[in-house]
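Have a look at these structures, which come just after this line.
Readers should treat all values here as calculations from the given coordinates under stated rules, not as data from a laboratory. For clarity, every value in this text was computed on a predicted model and none was experimentally measured. Cβ atoms are built from the backbone, for glycine too; each structure is taken alone.
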Structure 1
Amino acid sequence: GYLGTYSADRQPSLEALLLEPARRLPDRRFVVAGSQYPSDIAWPDNVERIEHLPPSGHAAFYSRQRYTLNLTRASMIAAGWSPSVRLFEAAACGTPIISDRWPGLDDFFPGPAIETAAFAADVEEILSAKSERARLDMARRAREAVLSRHTAMARAREFVSALTPSVGMRPAVDLDVESAA
């Protein structure tokens, strides 16, 4: 499945990494949720369309999928290390992720925490060859990465840690949630 508003620069990747695999795997089900898609897109019969999915429905959407697809806008790739929030949402839900490839992705999800694909054949291979255990282990690693490194509290700790040595004093705010009353 894929969740994202239509974007002309992402459409070739959606075509290659979701629509083409859907055509090649007619016995599988796919879903695309998001608005503003042109009416002339030829959706394969096995691709369900959801026109709008409010944020309150994102977790349920991700949790029903065997894999979710992450596609990154060209401007975000050019800026560098600018992933979509949806990548973190899906990982936090424990949903296995297939992402397009871009520099910096491994910094957010090191090791085998997500799969990457450049071509329809890559996606077909992932969907067909990955064992259920490997799929779930990958999702668990991505979720652990998000919960340990990418929450607001984790970012605040990282920020305070970066500032503390340069100021030469203890932080004024205790960011240790476990010891806070």
Structure 2
Amino acid sequence: MAQLLLTAVGADRPGIVSSVAAKVSEHGGNWLESRMALLAGEFAGIVLVDIDDQKVEDLRAGLAELAAEGLDVTVTPTRPITPPDQTVYAVRLVGHDRPGIVSQVTGAMAGLGATIDDLDTGVRDAPMGDGVLFEAEAKVRLTTATTVDDLREALEEIASELMVDIEMVEAG
């Protein structure tokens, strides 16, 4: 069995997910995980698929046909991994939007050896017309390179500097 990471990008329209799912199903693939979003009017999705090794090239060809519908699909082979036994924390950040927030927060995490497993970000109008708020939610995995106290201290320093609220709780 092969695991493939599919990345799909194209102008949003009804039926995009259905088109990709149909191609995966037609070629005997099993849809394992996915993340999809509408960003600036464009559809962007990633999908992890399990499929027989002998069917990989047929699936590639089938997905390439979606280009005629305006959807570019890239197929990247992966290898199944067993996640290490590490603690995962949920980190939530909210504050006034400004350039560099993501760079500063993720840079601090990377510098401590923490791994970001999932990251969702967005902006919204602040209450009472007080500008734009930036929000981020991340699942952060601590490796043996750091401790929760080190990460908490680094995030508190950034929160103070950027004047944002950062919460961190064990994600189980």
Structure 3
Amino acid sequence: MIDTQYLKTMARYNRWQNENLYSAADQLDDDARRLDRGAFFGSIHGTLCHILWADQIWMHRFSGSPKPLMSNADSHHMIEDWQALKQARTAMDQMIQEWSDGLDPAWLTGDLSWYSGAVKRDMTESKALLVTHMFNHQTHHRGQVHAMLTAAGTRPEDTDLMLIGQVQ
């Protein structure tokens, strides 16, 4: 399904796009970042918090890193301070990149079992599928943030995966 080169590429893409969106969001004041814009998690700030929360929960499951202290339902309020959110995002991007760079390809061939708070039951699924899900989830919600930022009058940079080597 996927290999470690895919993980390394997606980790680089994740970092690039987070830098892109956070830079555009820096152009807004805090009220504009927190304005409910009708997205799943309300605001730009709330959606960025949720993406970070989801990355933390998946990396906890994948690598044993610390588990977030709140549930998915509260994830949009995980970090209220903008500067602290940016710092946490940078640290998580570094963690994802280091994890993907050092991952043994054999890890991707197994299954992962965990308790899902979202569906309230034990789950088992292919690790390769779950890693793909993590990156897809990021992209899905970053697309929402990109649309909210654009509507708010900022201009995020390109998001096309094929351009990753051209801009970094």
Computed 33 for relative contact order in percent (Cα under 8 Å, 6 or more apart) - originating structure among 1, 2, 3: 3
Structure with the greatest value (metric mean count of other Cβ atoms within 10 Å over residues 39-46, set 1, 2, 3): 3
Comparison of 1, 2, 3 by distance in nm of label points 7 Å out along Cα→Cβ at positions 23 and 79 - largest value held by: 1
Structure (1, 2, 3) behind the derived value 5.8 of mean projected area of the Cα convex hull in nm², for residues 87-150 alone: 3
Comparison of 1, 2, 3 by FRET efficiency 1/(1 + (r/R0)^6) of positions 63 and 111 (r between Cβ atoms, R0 = 25 Å, to 0.05) - largest value held by: 3
Computed -8000 for helix-only ellipticity at 222 nm (-39500 (n - 2.57) for each DSSP H run of 4 or more, over all residues; to 500) - originating structure among 1, 2, 3: 2
